[in-house]
Structure 1
Amino acid sequence: MSEAESPLDAAIRRLDRALASLEARVSNRLTAMESRGEDMFDHDRAQLAAELDAARARERALEEIAAEASAALGRAAAEVRAALQAGT
């Protein structure tokens, strides 16, 4: 940092270098993906689709468990009602 350069100027210069480095890394990554025939959005879309499929499978499993629990609760309630009626 020169005497004429303020701390703000130095911070701006560091930020510019960091942004340039980030832009270069992103550009390199996109170039590499394109050379392999990949598309960043296709990759994200595929990942999201896989996550959605997994979430739907978990949802179906939870619905089955909830139905089983509801049926068991219904049977237990019927048994309690039958026991109460038998006792009166």
Structure 2
Amino acid sequence: MMQTDVKAGYVSTTSTVYAARTRLKGLFITPGTATGSVVVRDGGASGTVLISTATAQDGTPFSVIIPGEGVLCLTNIHVTLTGTGTTAVVFYG
């Protein structure tokens, strides 16, 4: 088994977190003041949806744990955030 360093990227707006092949390892999401969602894609804003989760407006942070070696992203990791003030820390490597 090959091991790689895990890195993290913080997003507070819709953006590409990492622009190359990598594995998505997990997410730490802090919801904002309005209900919303966090959608992680491979291949940019219109790419393949890998993970999608709803957020409540209460601001209680939560983790999305991805078991094993994570989810393979062939192109990049792109995160779309909705809901006022929603942020995410994306773990990859």
Structure 3
Amino acid sequence: MDVVIPSAADVIKLTQDLGDVNGATGVSSFVNEFDKKATNIKIILEGTDLNIKAIEKIVGSHGGSIHSVDSVAAGKEIIEDVETPQD
């Protein structure tokens, strides 16, 4: 996910809170951009039956919003991203 939060928000606490979402098995956060007003973070959240509404609520409680969901996987196997003719 691409997430934007206020620069004053605590990225570590946000990451910990997202790790507590039901079904979450792991979460990583990477700060992409930081300025006086906002921080842009790439968040990778893994798990089963993750509830996007619960995730949005946690991000919102930190003053942020989800800018985009860049990848979703479902099923019994995870299919890795590979280069295709469309790329």
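1, 2, 3: which one has Rg and Dmax of the Cα atoms in Å, for residues 10-57 alone, as calculated, at 16.7, 53? Working through the options, I get structure 1.
Where does the value 0 come from, among 1, 2, 3, when helix-only ellipticity at 222 nm (-39500 (n - 2.57) for each DSSP H run of 4 or more, over all residues; to 500) is the thing being computed? Answer by label: 2.
Rule-based calculations on the coordinates, nothing more; no lab input. What you see is a predicted model; the values in this text were computed from it and never measured.
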